[in-house]
Structure I
Amino acid sequence: MRRLICVAALLLVAAGPGLADVRIRSSPGGEVGSYLILFELVRKSGERVVIDGPCLSACTLVLSIVPSRRICVTPRAVLGFHAAIAVDRAGHRYSASGATRVITETYPAPIRAWISRHGGLSRQVLLLRGRELSAMYPSCS
């Protein structure tokens, strides 16, 4: 997954201005650092982000990095949020409450409010889609 994100990031840099929309069709998330790098490149490119399917876990950081005015959603868009999870060198997974707070604070206010209304971030994935999502982001045209 990390290699795929790095390749996508390199393509964005190499192509420069004038790219078509950046389309998220299905992203399960993954290592946060790779997504931060990718979405920072997208932000700098000036391109619009079309969320056209599942954008889960670290993928939702697009909302924190790319300006909201450059994000649109299709009827297939689904955002999936959960608490941050850290993995130690032995492969043990544990909650990272400090990282969860930091990530939550980076989301736009409407997303933070929605997360709060749904009990906050935990190990359970909260799915934002349909009317609730389209009330926050414009439909892609």
Structure II
Amino acid sequence: MRICIIDGQGGGIGSTIIKRLKEEFKEKVEIIALGTNSIATSAMMRAKANKGATGENAIIRTVTSVDIIIGSLGIMIANSMMGELTPKMAEAVASSPAKKFILPLLQENIEIVGLVPEPLPHLVEELVINKLKEMIKNV
């Protein structure tokens, strides 16, 4: 199973997700770190992603060939992450046939009504235990 983590800016969200995935699933899954910039990709590679790539073309090409995409809501919003996430990247992510697990973390001027804000560690734990564990245990 190939899991793609997309992050930008400093790569902190992606790194947190990757560390937890590695802790839970070890090498049962291939984790691909895709950064909107080299700093984000580097941070996710330090978190032990199996592969990493940076930039618009890498994201557009890779999201078509993975099983799962994980990232904050910003990965599906054009011009998010202070403009690092281009409209082409957002379109590629949204159009990918991969299953998408989107964390409701936003720095944009967007509010999701009815959503109770949770800290990143709680969201990652929910993702791993309640969403991915069942999918990956049969791999």
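Here are some notes:
- Structures I, II, by mean count of other Cβ atoms within 10 Å over residues 50-57: label with the highest value: I
- Source structure (of I, II) for distance in nm of label points 7 Å out along Cα→Cβ at positions 74 and 98, computed value 1.8: II
- Computed 17.1 for mean count of other Cβ atoms within 10 Å over residues 66-73 - originating structure among I, II: I
- When distance in nm of label points 7 Å out along Cα→Cβ at positions 26 and 58 is computed for each of I, II, the largest belongs to: II
All of the numbers you see were taken from the coordinates with simple rules; none came from a lab. Owing to the predicted nature of the structure, the values given are computational and were not obtained by experimental measurement. Cβ atoms are built from the backbone, for glycine too; each structure is taken alone.
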